[in-house]
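Just so it is clear, none of the values below were taken in a lab; they were calculated from the coordinates. As the structure is a prediction and not an experimental result, all values here were calculated from the model. Cβ atoms are built from the backbone, for glycine too; each structure is taken alone.
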Structure 1
Amino acid sequence: MTGQVRTVDGRVAGRRGQATRQKLLDCLSEMLSSSPYRDVKVIDVARRAGTSPATFYQYFPDVEGAVLELAEEMAAESGRLTELVEGRSWAGRAGWQTAQELVDGFLDFWRRNDAILRVVDLGAAEGDKRFYKIRMKILNSVNSSLTQSVAELQAKGRVDKDVNPGAISGALVAMLAAVASHQKGFSSWGVKQSELKPSLALLVHLGVTGRKPTK
């Protein structure tokens, strides 16, 4: 963690305080992986971190406040997803590689952050603007670059002029998010990850270029 870290009352936390705060966040993240969000209590997080509820309240107003902190950190990391699209080629075999790497990176990000993303999706679905804003920040890290890619292909005459780049990109990103959040469910349908990825990459490539990939 970099930069100044402040307590709830505005004081700058020292090195030990920062370490305690981070440990509380790490323990909360672990608990969200195995417990429903609303079942996680301050006293349980504090006990797992080897400290007291009073210490927890020095850094966070409640569990939701700590969850939002985790979500903000995750959203900041999602900016790396932009690199999977920005400046990448969609022509020939390079285009197929771009589609594959986008799918692989997107699914991997969702797997690594599955617990907190479930909470973000729940909050956004319930109309909490804070969680909705975070969710859109994550999706926009791919959507904006993908929209630009489709628009560039369209300008070169490689994509039908009647296609709306924003609509295509938005639909593809929504599809990626839905599939990513349902990865475990595919196994119950007899679909392996090794089969899922190329199928999803094919849909992405078709959506962006309107053509079957060159493999």
Structure 2
Amino acid sequence: MITVAIAEDHQALVDGINLLLKYEDDISIVGMCNDGEELIEIVRKKQPKVVLTDIKMPKIDGISATKIIKKEFPEIKVIGFSMFDQEEAISQMIEAGASGYLLKNSPLDEVLNALRVVAKGETYFDSSISKSLLDPNSIKTKKKSLLSKSEREILKLIGQGKTSSEIAAKRFTAVSTVEKHRKNMIFKLGLSGKGELLRYAIEKKYDF
């Protein structure tokens, strides 16, 4: 049995998917919600085989939720679900550990197929997504290009353990400017806070 949890902030879409899946003998929906925080709670309680999650949701977005889920339950498969085939979102979902990515305008039968394919340990990406986006080297290159030159320089200093005040003094700029750059990098890289930004900077060392 393929157990599934669904997170989507448009209830009508959740209802539509639920209606499609409820008659499938090999699929069981164990939880449905409208935000990432509740999704994580459902996953921790039910530990579904597959998670279908929206990218942009209240409280915790789909990318951050995927990272948390994959860290705690590496065996759970995640499929991203979005209205747009934005390169940045696709790349971030793949890096977060997603096994698939579907567009919301996909036929419901395709959603069904994706769930079954991913549950078997394979990957499933919407046919409209460029194959070049799925290349790990391409993803790495695109992620680097997300940051401006100033952001990359500040990230290196963060990786060296420098505080915002120390970075501001070194760069002859205001602390508020450094803090703004931190927030921008956290958003661009799909991270959840300063702690994750520091870990990212340390893990990547100077590879950004």
Structure 3
Amino acid sequence: MNFNQTHFNTSADRLAGCPHDSVAEIAFAGRSNAGKSSAINAITGQKALARISKTPGRTQLINFFEVESGHYLVDLPGYGFAKVPLTIKEKWQRELEKYLRQRKTLVGLVVLSDIRHPMKEFDQKMVAWSVQSELPVLLLLTKADKLNRGAAQNILLKIKKQFQDEALVRANLFSARDGTGIDKARDQLSQWFLGAVTAGSKVSKPGDQ
């Protein structure tokens, strides 16, 4: 997969607005300050593909970036959602859950967690949901450059031990700033995309309709 050719395709505020030509999608999920947009930009080799905001929770839409025909990276609204009215927050949560449970072309989930504050409650829930749904998940411990190498490796080993019995969960260090983990992330995403093509079928998860 040539991620450098990735381009913005469309945004959707509900499941019905998602692209109809999709063959395979890999979604990116994380807390609003986990560096999700920076990770997407780093993986695609572009500085401004995904918007980077100083205001956490500003992204309110499901954004689709097309890597190749019918193959999408999907930027999900950051959970945490910053300071917004409760009615809006509840709407985002409903639409996000619909996408995760009902989107049949979803073949993998990337969960981003700040290595300095790893695996908060929402991160744990996202990984647990993926495992329950038999959806492979790549856990990226972002901002790894903020710690020295030894400390970062210790946290990575602790996370890997936590999920050692979960075959569908992989964890890697990641830093958009110094390039740590970018090649590994690209390799994993490519495997998921190619695996979906080889299988010739859509991934089915509990709740599919």
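The table for this structure:
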item: helix-only ellipticity at 222 nm (-39500 (n - 2.57) for each DSSP H run of 4 or more, over all residues; to 500) from the coordinates reads -11000; which among 1, 2, 3; result: 3
item: Given 21 for relative contact order in percent (Cα under 8 Å, 6 or more apart), calculated: source structure among 1, 2, 3; result: 1
item: Structure responsible for 2.0, with distance in nm of label points 7 Å out along Cα→Cβ at positions 19 and 51 calculated and labels 1, 2, 3 on offer; result: 3
item: Identity of the structure behind 63, 34, 28 (criterion: Cα extents along the principal axes in Å, calculated), options 1, 2, 3; result: 2
